[in-house]
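What follows is a group of structures, each given as structure tokens.
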Structure P
Amino acid sequence: MSPQSNSHSLEGRVVLVTGGGRGIGREIALTMAAAGARVAVIARSADQINETAEMIRKAGGRAEAFTADVTKSEAIESAVQAIEKSLGPVDVLVNNAGTVKPFGPLWSADLKEWWTGVETNLLGPTVCSRAVLHGMVERGRGWIINVSSGAGTMGTPFYSSYGVSKTALIRLTECLALEARPHGISVFAISPGTVRTEMTEYSLNSPQGRKWLPWFQRLFEEGIDVPASRAAQLVLTLASGRADALSGRFISIFDDVEMLIAHAAEIEQQNLYSLKMDKVAGASGNAAHAAILAEARQAAERQAKQGSAATQDAKRA
């Protein structure tokens, strides 16, 4: 496969995409390969990820498929070791695997299914990130991109497992970005928009979806849905290193990334594109507690900046 423009070339890098057997994950895998990356795809469905890998190989790229459950630490550790042997150390991790089930009010939900949703959407990215971070920290370089959702930024009824887990994934991104930046690692959360996938088809056409999410059909009727390529191109931009100054931020496909990069200092100073709680002006609160937390964040950001500067000096040396 011929690499894309130099500004977004991933030539020589290894990219791991979870949930890469269909939908958004497959499109991301294909786009990363077209940019010159060696691609590993992970999912539980062997036939689907094998098909993705074969599509990449037929187009002239290099790809391997690894069957594993993203919530199982031992399985993912083994898969990462196998990836390193066959393709090389993982430079970019795209945590895309997810589920939207179950639908309905909490009091009628099957608690096991509800928790399985949280495990897939939150524990999965945590397990996969931890598995690749050891190597990224040692090498002083890496990118982790978490596919979250706009549902993680607002309360939406009747699919709380999905909303709660996607909110937590955004916060995990923010915390991990502060921890990892001194080691030259950037972490992002993205909103891919509404894409027609197997998951959205379930939301649209299942009895549960029609009952509890009747508004979802309007997104397609009014043309608000977007192609999977939009998310893949955003992932490519972030994985290229072009937007490292925005590490820790939640970025949507509708955002102008170049504009955000130009305003990176302002975004960091005001902690924009992050989860925050707005309050009425003048409302009471524990100022001392807030100040301590603010100081802790500022100290982490200073350490991150120092670490980034040291990393850049080492690269230039």
Structure Q
Amino acid sequence: MIHMPSKLHPTAIIETDNIGNNVHIGAYVHILPGAQIGANCNLGDHVFIENNVLIGDRVTVKPGAQIVDGVRIDDDVFIGSNVIFTSAHMHNEHTSDTYPVTSIQKSASVEGNVTILTGITIGPNALIKAGSVVTRDIPPNAIVQGNPAQITGYVDAARVEARKVQPISDLQPLSVKSVRLIELPRIVDLRGSLTFGEIGQQLPFTPKRYFVLFDVPSMEVRGEHAHRDLQQFLVCLKGSCAVIVDDGESRDEIILDRPDFGVYLPPMIWGIQYKFTPDALLLVLASDVYKVDDYIRSYPEYLELKQKLQDGEFHD
């Protein structure tokens, strides 16, 4: 069934019949014949939308945005003023109209004057700050800014930071309740400083493996996965980095910047490490050897599995 926009400015040029119900279209909007627009959308003045474009429901596109062939915009997305999607066209033996897909996933927000390169995927609930140039995929919930855009934070992540010798007991409680902050003993004398952890005391499990992250470029993001069964303990021995912990409902950003301050990650916590200083040395103790099947690398898959576990279903 074809619906006519409920509010259509007389200067708009609408060449497509694929428009949902209750769509507001502003002045001098131009939509080409092949575009598909969902219900309850709001398209501001001077928006241009090409043919091979799919826009979901409840999408807001502010004035001056240009949406080119190959763009896919999911439900509840916000596109700011003068956002530009770069265009590309590929030819092959099957069709002369093949376009790389640029995907803006559910509930993402793109602020004004952003440029997004062709073929990029912006994950669910991500936030692209004004004026950024997006040259690579953006993970779910990430906040990015700059040219090229770099991750500067995560949406709704409460920041927890223990500088120098501040007691952990003075820190704000974590939103992700199953994650624990662990203060390690610190011994200081004229010979220097020492910190340690003992199994059954500070360390909540017996490690079977360790690995160390170092020489990480500051713009790079590590982790971005969860484990089905693995437990981990992270401590930054030198420099600093930030750890995002996410249980699918709440999110915290923990700054690790001292060797006597660690964080325990139980199974089924989505973890990310980023904001590495050039001298950062991150030690990770793991409760088991490396098993590829233990990793969950897709955030939507992680959320689905969490829901199944909450509903009493068991994973393989």
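When Cα extents along the principal axes in Å is computed for each of P, Q, the one that comes out at 79, 44, 43 is Q.
Match the computed value 16 of relative contact order in percent (Cα under 8 Å, 6 or more apart) to one of the structures P, Q, and report its label. Don't skip to the answer; put the middle values down first.
Details: P: 16; Q: 10.
Value 16 for relative contact order in percent (Cα under 8 Å, 6 or more apart) corresponds to P out of P, Q.
Using distance in nm of label points 7 Å out along Cα→Cβ at positions 133 and 173 for the comparison, can you identify which of P, Q gives the largest number? Can you show the working numbers first?
On the way: P: 1.6; Q: 4.6.
The structure with the largest value is Q.
One of P, Q was used to calculate helix-only ellipticity at 222 nm (-39500 (n - 2.57) for each DSSP H run of 4 or more, over all residues; to 500), giving -1000; which? Going through each structure in turn, the value belongs to Q.
No value in this document is a laboratory result; all are computed from the given coordinates. Predicted, not measured: the structure shown is a model, and the values here were computed from it. Cβ atoms are built from the backbone, for glycine too; each structure is taken alone.
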